[in-house]
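In the part that follows, the structures are each spelled out as structure tokens.
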Structure I
Amino acid sequence: MIDIQMIAVLFDFDGVVMDTESQYSVFWHKVGVDYLDMEDLETRVKGQTLKFIYDTFFPGKVNEQLAITEALERYEQQMDYSYVPGVKMFIEDLRYHDVKLAVVTSSNNEKMEAVYRRHPEIKKMFDRILTAEMFSHSKPAPDCFLLGMDVFGTTPQTTYVFEDSFNGLKAGMASGATVIGLATTNPRNLIEGKAHFIINDFKGMTYDKLMKNYTFVHRTK
């Protein structure tokens, strides 16, 4: 029997806690078309840090980076930060059972400050909020989730990861944790095989259901 004090649940933020990915897709699609004549930039940057995006698609283009950053900051101030269905009740139930909780996001502190202004309760919902400034390598590298385990003193065998993007799912799987994919950003058929389990959203999800139906895959090995 695993001590519940040693269980951690790590949530990506956009598309997992907040239903924002479709809004980011609109922004990055326009950036791709306007700056790169690229029609699918939004699919290439999901789950990535801003530094990764700039290093990969705008290397050395300082003026373009500044313009995009300013536009992104304005855009994030106006975004609709709505919770993914069921996530608040699920988090409350996990907290009731003393599970360690963290947001593990590729977003930076400045973006998260915009979120806190809209939803100040976010800071109290989680034990830790780990942002892009805290890890060296962006998803799909597992660094961010390994940091989450290190923070709580848990292991892959006692850690759950909830993710929605392809890069995030790859990072979660590479970390060794039990990965539950959300079909909020991509349809189920496209994330099949990229997570241990798949759910549409958190409606009906509870601590007991998590323990019963989404048991740690490592237990069966």
Structure II
Amino acid sequence: MSFHKNISFPHVMQLISRGEGEQLDFKKTISSANKIAKTMAAFANHKGGTLLVGVNDNKTISGVKSEDEKYMLDLAASFYCKPEIKITLVEWEIGGKTVIECIIPEGNNKPYYAKDEDGKWWAHIRVADKTLLASKIVLDVLKRQTNNTNTFIAYSKHEQGLLQYLNTNNKITLKEVSKLLNIGRWRAQKMLINLVSAGILRSHTTEKTEFFTLS
């Protein structure tokens, strides 16, 4: 963890005015290290991101006790994330209140996992302004990115059938792929991992399901 202190704050006000999103999250306070670790892991598994602590969801500044928050953020990144995430903390003084900017870089050793209340490790991803559990397919794609594994696609009748389907339909789920091609779930999953890794398909995760589209 590295730490800086600043009193010039136009940069942070620009972030607040932008609002929460794929790479930005507001926290009024840090009440649980393992909960904030989920967001850190999600940012590291994606393109990186920023946590602003001491800011409410409605963009107002509540401020924090900086030492308490810095301890919790460092604990989350070093103990509740695996691999450990090297964060940068910047303390801002705005109108007599302290806001902490926690910068999480994109990880080089994906996937990153967060430890939950039961001591179990789970990988998360960032989708819009939400932190969601990563699917098995997304996990395998992240592992391939880290290992720099090249993906070679042999276009069998199954790949051709799937791509033809997506040329006339917007999206498809794993279950639908298995049914469409009359193949087992494991085989359908492996094919989707290959196609997503090769950049041919794109995975979309929601709170309820995961679906795939042409890239």
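Distance in nm of label points 7 Å out along Cα→Cβ at positions 13 and 157 computed as 6.6: which structure among I, II? Before the final figure, lay out each step's value.
On the way: I: 3.3; II: 6.6.
It traces back to II.
Can you spot which of I, II the value -0.35, -0.43, -0.69 was calculated from, given it is log10 I(q)/I(0) by the Debye sum over Cα atoms at q = 0.08, 0.09, 0.12 Å⁻¹? Intermediate results must be reported in sequence, preceding the final value.
Values: I: -0.27, -0.34, -0.61; II: -0.35, -0.43, -0.69.
Corresponding structure: II.
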Value 3.0 of distance in nm of label points 7 Å out along Cα→Cβ at positions 21 and 173 was derived from the coordinates of, among I, II, structure II
Quick check on the output: 19 is relative contact order in percent (Cα under 8 Å, 6 or more apart), derived from one of I, II. Which one produced it? II
Upon calculation of volume of the Cα convex hull per residue in Å³, for residues 53-180 alone from the atomic coordinates, which of the structures I, II produces 113? I
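Could you figure out which one of I, II the value 0.50 for FRET efficiency 1/(1 + (r/R0)^6) of positions 37 and 125 (r between Cβ atoms, R0 = 41 Å, to 0.05) was computed from? Can you show the working numbers first?
Working: I: 0.50; II: 1.00.
That value comes from structure I.
FYI, it's all coordinate maths here, none of it is from the lab. Owing to the predicted nature of the structure, the values given are computational and were not obtained by experimental measurement. Cβ atoms are built from the backbone, for glycine too; each structure is taken alone.
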